[in-house]
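Listed below are the structures to be examined.
Bear in mind these aren't lab numbers, they're just calculated from the coordinates by the rules spelled out. Please read all numbers here as calculations on a predicted model, not as lab measurements. Cβ atoms are built from the backbone, for glycine too; each structure is taken alone.
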Structure I
Amino acid sequence: MKPGYNKRKWLNSDKSDSTASVVAFDGKATDLDTKKRYVYKFLEIADCHHKVRLHQTSDDTDMDFIHKLKILYTEINSFIIHLETNPPSN
């Protein structure tokens with residue numbers, strides 16, 4: 001079996017009391033009701049009040065899920081470039 005992956009990262013500085021975070025997970029999870037183990041992959045982005053989880057559905061191949069993540073990465077990178085090249089005019 002391939003090794004699992006479980007990484008959690010705070011998105012704010014250590015001096016901040018905000019709770020923005022990102023979690024990336026690929027591994028075995030347990031259904032607490034049935035005690036059955038299953039493979040689960042997701043990327044979760046959260047802030048103080050909201051959370052978004054992009055997960056691999058039963059209809060997704062590994063490559064489908066990777067493709068979703070690459071699209072997300074591209075859009076985040078494009079937005080960063082936009083923000084860096086168009087600073088606010090205060």
Structure II
Amino acid sequence: MKILPYIQILLTNVLFGFGVGIILGFSVGLYLMLTYHKQGPRDPADAPAMVAMGLILIGSCLGAIGGLAVGIIFCVRLARRKPSIQSI
């Protein structure tokens with residue numbers, strides 16, 4: 001069995017999911033930062049930046065896990081496919 005194409009598919013899906021998670025986490029965090037209003041003189045006003053960084057971290061982790069899951073499903077489907085007549 002040729003294993004390198006399956007590893008390549010898994011790594012590509014993990015990196016793609018990681019990138020999509022970062023972009024989505026950053027966009028939601030940026031939206032929350034831009035719509036935040038300071039609550040008073042005791043508010044340090046750095047909470048939106050912390051929330052944005054947390055969303056980027058969580059989004060990247062969940063994206064990588066989702067990409068791995070999709071990659072595993074895709075690789076299992078490819079491995080179970082019956083060989084075609086042309087490849088015999």
(message) If mean count of other Cβ atoms within 10 Å over residues 60-67 is calculated from each of I, II, which structure is the one that comes out at 18.2?
(response) II
(request) Figure out for me which of the structures I, II the number 0.95 belongs to, where FRET efficiency 1/(1 + (r/R0)^6) of positions 4 and 44 (r between Cβ atoms, R0 = 25 Å, to 0.05) was derived from the coordinates. (result) I
(request) Work out the source of 17 here, i.e. which of I, II gives that when relative contact order in percent (Cα under 8 Å, 6 or more apart) is computed. (result) I
(request) For FRET efficiency 1/(1 + (r/R0)^6) of positions 20 and 36 (r between Cβ atoms, R0 = 35 Å, to 0.05), find whichever of I, II sits highest and give me its label. (result) II
(message) Tell me which structure, out of I, II, gives 56, 32, 22 once Cα extents along the principal axes in Å is calculated.
(response) I
(request) Identify the structure, out of I, II, from whose coordinates helix-only ellipticity at 222 nm (-39500 (n - 2.57) for each DSSP H run of 4 or more, over all residues; to 500) was calculated to give -9500. (result) I
(message) Once mean count of other Cβ atoms within 10 Å over residues 12-19 is calculated for all of I, II, which comes out largest?
(response) II
(message) Starting from the value 9.1: which structure in I, II was mean count of other Cβ atoms within 10 Å over residues 28-35 calculated from?
(response) I
